[in-house]
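**Student:** As structure tokens, here come the structures.
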Structure P
Amino acid sequence: MLVAENLKGKDTMSTPYQIKKIHTLKNILGLDDDTYHQMLLSFDVCSSKNLTQAEAEIFIEILVNDAKNLKRNNYKKYDDFAGRDDNMATPSQLRKLEVVWSDISSAEDKSATLRQFIKRQFHVDDLRFLTKSRASQIIAVLEKIKLQMCLKVI
């Protein structure tokens, strides 16, 4: 907290690039909203937009170090779902869903918009409730959307 207090008022607000990087790292780490907001509270802010540029750099450094440790431990997002029922979506399917969605979505909070899309289009409340077959269907739909988007660019 001392670092954050010493930096207050000595810097302009965080840049859009810093905010995007923070949210990308948050998603890579799979931080839930409570954990993320607790981390922000250590800087006496409720939003990454309220960080100064210096605080944002420190926060990014903390998240990058956490990501490096996560990678070092060879943990991948959704690995804790590996022992589920055989009918349920595999961790690799869930990761694939997020990657394809990330390619086609322009939203800042890609995880939330993916959940909204899946709920609206497929009537499933959360990724963790997807079956293998439903996950395959959604991946196919998202890849088709991605292909159509790429063809429009050409």
Structure Q
Amino acid sequence: MNIVSIVGHSGSGKTTLIEKLVRELTQRGLRVATIKHAHHKVGLDTPGKDSWRYTQAGAAMSLLVTQGGVQLVDTQVEQREPQQLAERFLGDVDLVLAEGFSHAPGAKIEVLRRACSSQPRCAPEEGVVALVTDVDEAHAQLPHFALDDVDGIIEFILQQAGK
């Protein structure tokens, strides 16, 4: 499965970039999934509702299906790297964009804006393959893309993915 993690410091623009990439990739006919790593506790279900009650009772997974979509709560926390998550839950997509996962294995594109930090969060030996940046001196040996070069970033991702 083709997975690219978008990493960077807090406030660097990771979510905004992923939103633009997803919009353009889907307009090109690709099925794209996203995985977000949150560093803080987030409520996954509404306490007291049926699916929450099932999970509290010990269900390994709880799936809520509505007219607007599907929500899955999985209590297994051992397998939380993008590749493991994608293989387990996202089999029917062309590309997975993961946000965060700086320390997980796999290809990473770092968003580095001078306004947040001029020091990269990750190194090439940690999987960084390109930067979306206004910091020219950072990892000069890697491809650099302007913060608004969505087409260039997509072409790079598709080339890396063999598509």
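**Student:** With relative contact order in percent (Cα under 8 Å, 6 or more apart) derived from the coordinates and found to be 32, which of P, Q does the value describe?
**Tutor:** Details: P: 22; Q: 32.
Among P, Q, the structure yielding 32 for relative contact order in percent (Cα under 8 Å, 6 or more apart) is Q.
**Student:** Which structure, out of P, Q, was helix-only ellipticity at 222 nm (-39500 (n - 2.57) for each DSSP H run of 4 or more, over all residues; to 500) calculated from, if the result is -20500? Mind dumping the intermediate values first?
**Tutor:** Values: P: -20500; Q: -7500.
So the calculation was done on P.
Taken together, the values in this text are just the output of simple stated rules run on the coordinates, not laboratory data. Values in this document were obtained by computation on a predicted structure and should not be read as measured data.
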